[in-house]
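Structures incoming, each one as structure tokens.
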Structure P
Amino acid sequence: MATMHKNENIKICLLGASFDTGNMGVSALAESAIKCILNRWPGAEITLLDSDGVADERWQRIGEKDLCIRELPIRFCKNIFLDNHFLVLCFYALLFKVFRWEGFNRFCARRNASLRSIIQMDMVADITGGDSFSDLYGMRRFILGFLRKWLVLLFNKDLIMLPQTYGPFKRPLAMAMARHILKRASLVYSRDKTGVEYVNKLLNDSENEKVRFAPDVAFVLDSREPQNAEIGELRKLRAEDTIVVGLNISGLLYNGGHSRNERFGLKTDYRQLVHNVVRLLLENDKVKLLLVPHVLPPAPVAVNDIVACLELYEQLGREYSGRIFIVKGGYDQGEIKYVIGLCDFFIGSRMHSCIAALSQSIPAIGLAYSKKFWGVFKTVDAEQFVVDMRHAKVEQILTTVSKAFEQRKMTARHLKTVVPGVQKQILDLFKDIS
């Protein structure tokens, strides 16, 4: 991999994250990854290599800077003659391997703007939505992610796998495809240390120097104060003699996923568990509960969190009148982090909602449905506050919630000592890339 100096106006492509899915976790990864890139190369030109929509530009606030980011979708639609269709770009990549003449490459690039953008990329950084380098969410999603990575490797681009979760893989085919990508990547970062062992085992190499640990980049996401009327009302919760507890309900789990009958291997009924947690917390008269959706429209109704929050509010709002509130306004990833920052204690089923809390030194409980939670909480020595719903019974979960709530002030002091070091490690992610 060629050395890149700090003043170079390099071109970097970000793969596997965007700002328009409605999933605040994915948006947090996109913004935070770009922040890390700019920390290393302030003049870098960023392109999002997405799979939907049309080629465009967007302005995005990153830290103190308004950045123009290009969006280059790779299409998989029926119209295979589009300039940015996967098959068209794949055909060009194969042609370049046959006709190894720079003039031929330039000729083709002049005829296809999408091709030209990919050719000009100095590096591609991939984050696969944080946890989608797996067949856990189905083979279609995994294969599309694989094909985008495979395409940039066909163009001989350096592929950096940013901190993410690898696996699980239920199918031998998915495991073989993952191994193919990981072997050819220039660097592979795992956001948990067990993931480093997992990837090394997958590659049959126990001491592979290119496989490294780095914390989830969303720990460095900036909090931004929303400019709307609702935020004033939410701030009043803290002005009273109350304990504000944030609760993120996963629409994915609450509604049974896209097919409405997925169980995710949970040992308990998620809907009933959420109700039990709410009742447990509100036994304390000082507690006011703030329902915080973290996946919003345009995400499908079956998986977005707002519908689940509204349903719970309708069922319990009257019983606990004046003590349950819902975050309703339209927020981006930085603004929803600000809202979570108003809480004294947080419980989340979306992992990045928990990261938004932990990174602000707010004690959090992770209601986990996959292995990704434990390693991320371990980053800040808070793994004891992860309850794996695939193995824990309701009574165990409620006991952990109750204990963590009582220890919240001590946990907050601990987080204030460890979080700054984690954030510095993330910002230095690209420091030694050469």
Structure Q
Amino acid sequence: MNYPALIASSPRRVRQSNEIAALRALHQFGQLSRAELARKLGLNRSSSGHIIAGLTANGLVREVVEDRPDRPSYARAGRPGIMLQLVPNAVFFLGVEIGVEHLSIVELDLGANVITASAEPLDGPAVGVDVAIERAVRLAFEAVPQGKWDRCEGFGVSIPAHMDRNGFVRLAPLLGWRDLPLADLVKGALPVQVPVLAENDANAFAIGATYGRNAARSGVTLFLVLESGVGGGIVVDGVLLRGANGLAGEIGHLRMAVEDPQERNLEQVIGLEGIMAAYREASGLARPSFADFIADVQDRVSSAVSIADAWAKSLAFALSQACRIVDPDRVVLGGSVAVLYPLVATRVASHLQQMQEASFPVPSIIVNADTAFGSALGAACMMHQRYLSMESERFLEGMPSLEQSDAAKS
């Protein structure tokens, strides 16, 4: 049942829509003059001024002396201009990744700048969902001072799992979790009331890698998170492609070969567990680290190089299969295992050339600059994105629920 607060053409919703547009413009461009912002909003100076006044009164926007070096010298002549910008510390957003072997957290300010980032080891399958969530909440509260929490506007969480849009985990095989309302569980564990969203780790990684000022790009990008498992996300012209069930891009579940006696899938071969199992057997070390393996590859130790070459061939196989379906022009690698790629990039390219059909171009492959916090960053960006939308909690305050509206009409 509709009610006035939800009618798009109502004065309240129009004003809210303009506020969101103003915040998005300032987020994208950093600083704008009043005239520039009015033009981008498609409003006259008077109407735009009312929007700016409201955002300023709420502490979200402030005036600053112009400091944009990109402006031509003739535009900077005379008295410095007064510009508008977001107030970075007005609010903040948190993103947490609950992984198989680690927890990581990222804090963003209103400008989507990273304020803090930290991580700690976690044996996800062993501790279970309740302990994992409790430790994630504890890590968050250790990272953010207690007196600051009243400015938190979102807590995003990412895990390696199949889940729906509402944060319900259908299956997280690497963690051993199934049929869990993850977003609700996290919200219940937080001692403060904040919006909570949950997302697949690969989708979160894709969101984080394409979010922010001037980050959107045309084309098709395949994002791969290389951890204990292999997660995938697809972004088309800057928009995340989830698929019918949120599983688009999950090439980690590709079967490697019909004749494989172990019937392994890709993540069992190129994921961290597969690499380390092969390295333990080859090295004879009881408890080697992934850093030990990387060092041996760099030192050209034959057993480690052999494992790395097999990894390169398997990655090339997966990418050649993905190219037949997705046709990406770019592949972005993230996760802790991604540091192996630069050491075998030439081998991956060679295998790809042999496997790829001539009619399918080979995509460019790059490693994300922040392999350790990509999914946590994406979870925080997801909450920032929500705040700069009509779904923001500040627009819901004081608004009657649908049930209340229906009752009032009956």
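No value in this document is a laboratory result; all are computed from the given coordinates. Note that the structure is predicted; figures quoted are calculated from it, not measured. Cβ atoms are built from the backbone, for glycine too; each structure is taken alone.
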- Item | Read-out FRET efficiency 1/(1 + (r/R0)^6) of positions 292 and 380 (r between Cβ atoms, R0 = 25 Å, to 0.05), computed value 0.20, structure in P, Q | Q
- Note on the structure: Working back from 19.4 (mean count of other Cβ atoms within 10 Å over residues 20-27, computed), options P, Q, answer is structure Q
- Task: Assuming 4, 21, 31, 25, 13, 5, 1, 0 is P(r) over Cα pairs in 10 Å bins from 0, in percent as calculated from a single structure, say which of P, Q it is.
- Result: P
- Query: Out of P, Q, which structure matches 0.75 when FRET efficiency 1/(1 + (r/R0)^6) of positions 100 and 132 (r between Cβ atoms, R0 = 41 Å, to 0.05) is calculated?
  - Reply: P
